[in-house]
Structures are given as C-alpha cells and as structure tokens.
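What follows are several structures.
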Structure I
Amino acid sequence: MRRPVAPPAEPGAGRWRRAAAPLALAVALAVWTLLVLVGGPVIHLDVTIRDAVVHATADGGWPAPTRAARQYAKVGDPLAAGTVLALVALALAFLRRDVRPMPYAVAAVSLLVVTVMIPKLLYHRTGPNPADPGNGGTGFYPSGHTTTFLTLYGTALILAAWPLTRWKLCAIGAVIAVSAGSYGTALVWCDYHWTSDVIGGWLLGPLVLWTVFATKTTARLIDRVAEFTERAKPPKR
C-alpha cells in the first residue's frame with residue numbers, strides 16, 4: 001500500500017513550491033497569535049461577535065440553530081473524535097493488512113496534543129462566557145475542539161483515501177474546509193469560544209496534518225515502525 005506522503009524531492013524551486021502553503025500557514029498562525037496576545041482590533045472583534053451572538057440568542061432566540069450547534073459541538077470532543085480515528089485506523093490496518101494507519105493516527109494525536117496544549121498553558125486565555133467552568137482550566141487559545149475536529153477527522157479521511165491522488169486531496173480539502181468552518185461557527189454561536197480562538201484552530205489544524213502526512217521524517221519513522229512490526233510477527237508455518 002502506498003503511503004500518503006509527498007512525492008519525491010524536487011530540486012530547487014520545486015521544494016519551495018511544496019513548502020509554500022505550510023510556510024504561509026505558519027506565518028499566518030504566528031501573526032494571528034501575536035495579534036491575540038497584544039489585544040486591540042482582534043479582541044474588539046471577538047467582543048463584538050460575542051455580544052451579537054448573546055443578543056441574538058437571548059430569551060430563547062433562534063432555538064433550533066442553537067440546539068443544532070450544541071449537538072454539533074459535541075462531535076469535536078477529543079474522546080469522540082479520537083474514538084472515530086482509532087476505529088478507522090484499526091479497520092484500515094485489518095482490511096489492508098498494513099499497520100501504517102495506526103502509527104499515522106498516533107502521530108496525529110500526539111502532535112495535536114503538543115501543539116494545542118503548549119499555547120494554551122502559556123497564554124491561559126479565558127473564554128467568552130464568564131460562567132464557563134473551563135475558565136479555570138488550561139486556556140481557550142487556540143480552540144482545542146476546532147483543532148481536534150480538523151486534525152483527527154482530517155486524518156481519518158486521509159487514511160481512508162489511500163492511495164492519494166490530486167483529485168482526492170482536493171476533495172478532502174474541500175470537505176475539511178466546509179466541515180471545520182461550520183464547526184468553528186457552531187462553537188462561536190454557542191458562546192463556547194472566541195472567534196479568534198477558532199481562527200487559531202483553523203490555522204493550526206492544517207499544519208498538523210501537513211507535518212504528519214507530507215514530511216519525510218514522519219514517513220521514515222512510520223516505515224520503521226511498520227518494518228519492526230513485520231519482523232516481530234511469528235513466521236508462517
């Protein structure tokens with residue numbers, strides 16, 4: 001089975017072209033995080049959107065969208081998304097007789113935890129709702145649920161789409177963009193996150209996916225895990 005990694009290295013400009021998108025995302029995430037830290041227009045935008053949502057949903061306004069958004073928000077719970085990814089990886093490993101989907105899933109979860117928790121612990125931002133018990137936790141920036149939704153369900157889609165082709169990548173990108181966009185909107189509508197938290201998750205999630213699936217270092221490590229697993233199997237009689 002072919003692994004979902006980038007094509008062989010291209011000389012010169014080819015390498016830069018392949019690195020342009022993740023580099024742009026990394027720069028955008030760094031700039032956005034700095035804007036969130038220093039306050040100003042971004043915080044004003046957060047408060048304006050939060051106040052508009054609170055006003056719209058006050059006294060039971062827009063009950064159907066609110067109920068739907070609250071149910072949708074549960075889909076990005078780490079336990080729910082992690083369970084789906086684990087089941088997909090196990091099923092694919094069994095059906096394809098290839099262990100690689102499992103270490104790819106582990107790599108995605110591990111990198112997700114590290115990249116989300118570090119800024120949360122460093123910044124320790126409070127949420128839009130003062131009564132939210134999460135204000136006493138690890139912080140709200142970036143949105144862990146948004147990043148989890150995008151990364152773990154995105155990983156499941158990529159694994160299920162092996163072997164990758166250009167049109168499959170375009171289709172996966174479109175599905176992830178629409179679903180993650182609507183999911184982040186649901187979190188803001190429910191007053192679970194600031195808008196800037198969600199945008200941070202939208203920028204971070206694709207970087208995690210790129211690191212897991214498009215870097216040679218990850219591919220080599222997973223190949224070694226697969227080879228070790230094959231050697232550890234008992235010989236056939």
Structure II
Amino acid sequence: MLSFLLYHEIGPQPRASANLDCFCIEERFREQMRFLKDNAVPVLSSAEICVQLSCRGTLPQHGVILTFDDADVSFLEYAMPTLENLDFPSTVFAVAGQLGQRANWVKDSRNAIPLMSGQQLRSLPAHRIELGSHSMTHRKLTELTEAQAFAELRDSRAALEDVLDRPILSLAYPHGHYSTRIMEMASTVGYLSAYSTDGQRSFTNAGDRLCIPRKYITCHDDIDTFASKIGLKPPVGRTT
C-alpha cells in the first residue's frame with residue numbers, strides 16, 4: 001500500500017479549543033515515525049513519486065509520503081527534529097500570503113497559530129524537505145471565481161519561488177477542495193502534483209497526480225489506528 005499522510009499542527013498537548021482533526025500529539029508523532037523505521041517502511045518524497053510517474057508511469061507498491069499543511073511553526077519545533085533523526089523526507093505546504101503571520105482562516109481565533117516566516121522556510125534543508133504551495137490565502141478554491149482561483153494558484157507559486165529561491169512544483173488544495181477545472185489550472189500554472197484530502201480514494205496512476213488523496217493523521221490516532229491507515233498490523237503485543 002502506498003499511503004500519503006497529512007499532518008497539521010504538532011505539539012505536546014492540544015489546546016482546549018484545538019481542532020483535533022488538525023492536531024497530532026508530539027509523543028504519538030515520534031511513535032508513528034519510529035514505527036515506520038522499525039518496520040522498514042520506505043518513506044518517500046513527493047518529488048520521487050513525480051519522477052517515477054513521469055519516467056516510468058508506475059508507482060511503488062509500498063511506502064509512505066509525509067506531508068504537512070499550513071507550515072506552522074510547530075513543524076520546526078516538534079516534527080523536524082524527529083524527521084532529521086530518522087532521515088525521513090517530507091513536504092511542507094505554505095500559505096504564501098501569510099508567511100510569518102498567524103493563520104487567519106480558522107473559525108476560532110484561539111487556534112490562529114503562528115506560521116513560519118520566509119526566513120524560517122529558507123532554513124529548511126532542501127535535500128530533505130520539499131516546499132509546496134497551499135495557495136495565497138487558504139480560501140476554498142471551488143468557492144472563488146475562476147480568475148480568483150487562478151490567481152491563488154499562480155501568485156502563490158511565484159511568491160514562494162521568489163522568497164525561497166527554489167522551484168515550487170507541488171500544491172495542496174486548501175481544505176482539500178478542488179474540481180476538474182482547478183486541476184487544469186494547476187497544471188497550466190506549472191504544478192507537477194497536487195494533493196487533496198479524500199483519503200478513502202486510492203492513488204493508482206499518473207492521471208491522478210493533480211488530485212493525490214491523503215489520509216488525515218489526527219489527535220485520535222493511536223499507533224494501532226496509524227498502522228491500519230498505512231496497511232500494516234499493530235505493533236507486536238498489541239491487538240486492535
């Protein structure tokens with residue numbers, strides 16, 4: 001099974017106001033990453049997947065791709081040390097119009113967590129962490145006019161490339177919302193891959209590269225649930 005995993009905020013414990021579907025407890029994150037290592041699960045980069053699709057037209061049968069939406073500062077403090085220690089690649093999707101600000105799209109202002117600045121994003125090791133676009137403003141692209149949606153895709157890619165001085169070739173649709181037309185626009189703008197959140201759908205061929213499904217990893221996922229989501233049995237000595 002090839003599994004694309006979606007993380008948001010990571011921290012010691014969620015705030016009382018936190019959206020638990022967009023939070024992973026740090027201890028559980030470390031346990032999940034160690035589980036991948038201990039079970040020799042290939043952790044692949046999204047760039048590797050695109051290359052394999054472009055050159056071979058096929059996908060690995062087994063592996064995990066780690067993605068992090070919003071580019072909030074918790075990635076630096078709680079995710080990156082574990083990823084570096086295990087030498088795992090990942091992809092971080094940044095909201096280009098809000099670098100260094102607080103997430104203003106959340107319903108509860110108490111959850112408006114700080115986002116990484118351009119300088120912080122530039123400090124991420126390019127050989128291990130791919131950076132992608134999460135639009136300019138995190139609005140649902142399907143609720144915008146075609147011109148507005150196109151600008152969100154085009155301008156965010158251009159802005160991130162200007163700030164980061166590296167190519168931006170991947171996209172995560174805000175809130176996971178997309179359409180056939182938005183996929184066409186993403187391709188026109190120059191994205192080679194784009195990610196959704198419809199994790200119940202399988203990623204099977206090159207034609208899906210602009211609607212790659214991801215599975216949420218949330219505050220509710222213990223190691224048994226995590227193992228199930230990536231098609232493995234729970235750790236030895238545990239039962240589901």
Structure III
Amino acid sequence: MILPPALLEVSGIAVIDSTTVACIQDENGIVFIYDLVKKEVTDHFIFHYPGDYEGIASVAGSFYVLRSDGTIFETRPNRSADFTQQLSSTGGPPADYEGLCYDRRNHRLLIVPKSNPEKESGDPERHPVYGLDLISDNPGWKNVLEFDLPAIASYASENDINTPGDKSKISLKVSGIAIHPLTDLIFVISAANRMLFVFNEDGAVNYIEKLDPDLFSMPEGISFHDNGDMLISNEGSVNPPTILLFKYQQP
C-alpha cells in the first residue's frame with residue numbers, strides 16, 4: 001500500500017483494529033488514521049508541537065507517542081491538543097530512542113534506543129529494552145530486557161546471514177519493535193541495515209532475516225493484527241512511503 005505524501009517520513013505505526021492503523025511521521029506532532037481497506041487517510045489530529053517522533057502504540061483508545069529524546073506523550077483522537085499529556089520524560093540514559101510498542105501481557109510500554117546508550121558506562125555487549133508500567137501509581141522506566149549482541153553476531157555467522165560489513169561486528173540499529181500477539185516473540189526492525197530480528201521473551205535471538213531492499217526502502221515501523229498478520233511501514237525517499245502486509249503462517 002502506497003501512503004500519501006503527508007506520510008512520506010512515516011516513522012511509526014500501530015494497529016487499531018482489523019482495518020485501521022495509526023501512523024506518525026518524524027517531523028510533525030500529528031497522528032494519522034489510515035484505512036487499510038480504503039487505502040487512504042480517513043482522519044488525523046494534532047497532539048503536540050512539531051518534533052522528532054519515532055514510535056506509536058495503541059492501547060484501549062489511547063495513543064502513546066515516543067519522541068526521539070525519550071519523552072512519551074499520551075493522547076486520544078478527536079480531542080484538542082490540550083488533552084495531550086506528557087506521560088514520561090526520559091527514564092533511561094541520553095540516547096536516540098526509536099522503538100515503542102505495547103506489551104499486552106505485562107500492561108507496559110517497551111521503549112528501545114536505536115543503539116546501546118550504555119556502551120561506555122555499562123555492558124557494551126548488551127542492548128537494553130526499557131519498560132514503562134501503565135498501571136503503576138509511580139510509573140518509571142525499568143530495564144526489563146537485554147539483547148545479547150555477540151549472540152546476534154554468532155547467529156548471523158552460523159546461518160550465513162548476509163549483513164553489511166563484518167558479520168562479527170553486526171550492529172543492532174533499532175527502528176521499530178512489536179510483540180507477536182500469538183507467540184509473544186519480539187520483532188525488531190532495523191532501517192539502517194534493512195534487517196528483521198526476532199527474539200524470545202528473555203531476549204535470546206530466535207531468527208534474523210535480511211530484508212529485500214526493493215521492498216523495504218527504509219523500514220521504520222512494525223505492528224501486528226490480532227490474528228498474527230504483520231505490518232511494516234517504510235519511509236519514502238526515492239520510492240514512495242509504504243505499508244506492507246504479511247500474512248501469518250502457523251509453524
């Protein structure tokens with residue numbers, strides 16, 4: 001599906017229901033509602049000032065939007081921008097935060113930086129994932145998961161994954177994250193090297209796939225329908241922005 005020019009820089013998507021998806025782009029504080037059947041934007045609303053917005057999650061009628069500095073905003077459709085509230089300032093170290101999704105099982109948001117922000121002060125071989133509890137009276141970020149970077153490199157080498165550069169130095173540059181609703185596997189996409197990573201709930205690498213550059217010009221957003229069908233959005237550049245649908249196939 002080709003998206004309209006207003007979503008040229010689509011940076012995040014979140015499935016609302018079987019026919020609609022919420023989209024954001026990384027310049028304006030606007031949520032766009034896209035109809036997958038009509039293949040058009042059917043609504044949009046301003047939630048905040050222009051900024052670098054990278055991720056969106058849909059939770060029980062509310063939308064949570066991640067700004068690249070780690071600030072998270074909560075908003076609802078058909079309300080004025082005055083309704084928007086800043087749910088959380090950055091709860092992790094300074095970084096470029098790009099991945100946001102809803103963890104339904106634990107009723108929390110998962111927030112992921114593009115790169116490991118703790119490589120100088122913490123463990124340089126682990127990529128952190130932060131959680132923000134949505135039911136706690138005192139919400140705060142917690143390090144809830146870590147991706148093992150050497151294990152990712154080993155998997156790529158053992159399975160002859162065609163990665164850019166030296167396979168032993170494969171980089172995990174997160175641009176989007178989502179949890180599969182039927183398997184609870186964690187899917188991570190990387191626009192920088194056009195790759196899809198799949199992890200178990202404990203962060204162990206389960207699968208890696210090199211994405212076809214003819215289809216995935218710049219994969220920035222990922223989300224799932226309840227039946228397991230996967231959506232991936234691509235920013236436009238030479239090619240137009242798109243949302244691609246992949247039907248779930250039971251193993």
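For which of I, II, III does distance in nm of label points 7 Å out along Cα→Cβ at positions 69 and 101, calculated from the coordinates, equal 2.7?
So the calculation was done on III.
Out of I, II, III, choose the structure whose coordinates give helix-only ellipticity at 222 nm (-39500 (n - 2.57) for each DSSP H run of 4 or more, over all residues; to 500) equal to -8500 when calculated.
Derived from the structure labelled II.
Of the structures I, II, III, report the one carrying the highest value of distance in nm of label points 7 Å out along Cα→Cβ at positions 93 and 173.
I
Work out the source of 1.6 here, i.e. which of I, II, III gives that when distance in nm of label points 7 Å out along Cα→Cβ at positions 77 and 181 is computed.
III
Any idea which of I, II, III comes out highest on relative contact order in percent (Cα under 8 Å, 6 or more apart)?
Comparing I, II, III, the top value of relative contact order in percent (Cα under 8 Å, 6 or more apart) belongs to I.
Where a number appears in this text, it was derived from the coordinates with a stated rule and is not lab data. This structure is a prediction, so every number in the text was calculated from the model and none was measured. Cβ atoms are built from the backbone, for glycine too; each structure is taken alone.
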